[in-house]
Structure 1
Amino acid sequence: MNYFTYHDYYELPKNFQLVRADYLIKRGFMQEIKEKHKDRPESIFKLTTIAGNIVKDFYRYLSGEKPIPEHPDKNHMAKKGASEIDKLRFEFIKKMNRTEPSDSKKELFK
C-alpha cells in the first residue's frame with residue numbers, strides 16, 4: 001500500500017506486526033502525511049524512502065534477485081558460534097544463493 005491509516009496498519013497479519021506504528025514514526029520509517037481532522041478522524045500515513053527500500057530489498061531476497069549476504073560480518077548465522085538452527089538456516093541461504101531465480105519469480109515482486 002502506498003498510503004494507509006492506523007486501522008489498515010493494525011489489520012496486517014500478526015507475524016508482520018512487529019512494532020507499534022508510533023515506534024515506526026519516531027524511527028523515521030513511517031510518516032504522517034495527513035493529520036486527523038474533525039471531519040475525517042483518520043490520519044493517513046506512508047512509508048518513508050528508507051522503509052520502502054527495506055521492503056523492496058526483502059522481496060528481492062525472497063525472489064532470488066539479490067543474494068543474501070554470506071560473510072560473517074553481514075550475517076550472524078555465518079559466524080562460528082552460531083546456534084544449530086542458525087547453521088541449518090545458513091545452509092539453506094547458501095543453497096538459495098546458488099539457485100538462479102526464474103523470470104516468473106522476478107516478476108512476482110515488481
Structure 2
Amino acid sequence: MVKVVYVADDGTRNEVDAQPGISLMQTAITQGIDGIVGECGGSAMCATCHVYVDPDWIDRLPPRSDVEEEMLECTVSARKDNSRLSCQITAGPEIDGIVVHMPPEQI
C-alpha cells in the first residue's frame with residue numbers, strides 16, 4: 001500500500017492507504033475524501049480533481065501531459081505551479097507518503 005495524505009482547505013488531514021496503480025482521484029473517492037469530485041471519472045476532462053501537490057513532492061511526479069495542462073486552465077480555484085489533476089497521479093512506491101492539498105472549490 002502507498003500512503004497518501006489529503007489536506008482539506010481548512011487544514012484537516014486524512015491519511016489513507018492507496019493501492020499501487022490506482023489514481024489519487026480514485027483513491028480519494030473510494031476513501032470518502034471530501035474535496036475531490038472527479039466528475040469525468042478520471043479521464044482528465046473536467047478538472048474537478050484539482051489538487052496542489054506539496055512542494056516537497058512535486059519533483060517526484062512525471063511532467064504534466066498536454067491534456068492535463070489544458071484542463072488545469074479550467075480549474076475553479078486558482079492554478080498554481082504545483083497544481084495537478086489527481087486523476088493523473090498514480091499511486092506507487094516512488095510517492096509513498098505524498099501530501100496533496102485540496103483547493104477551496106472544485107465546482
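Structural remarks
- Given -3500 for helix-only ellipticity at 222 nm (-39500 (n - 2.57) for each DSSP H run of 4 or more, over all residues; to 500), calculated: source structure among 1, 2: 2
- Set 1, 2, criterion FRET efficiency 1/(1 + (r/R0)^6) of positions 47 and 95 (r between Cβ atoms, R0 = 30 Å, to 0.05): the highest-scoring structure is 2.
- Taking relative contact order in percent (Cα under 8 Å, 6 or more apart) as the criterion, the highest value among 1, 2 goes to 2.
- Read-out P(r) over Cα pairs in 10 Å bins from 0, in percent, computed value 17, 56, 27, 0, structure in 1, 2: 2
Read-outs: derived from the displayed coordinates by stated rules, not from any lab. This one's a predicted model, so the numbers in the text were calculated from it and none came from an experiment. Cβ atoms are built from the backbone, for glycine too; each structure is taken alone.
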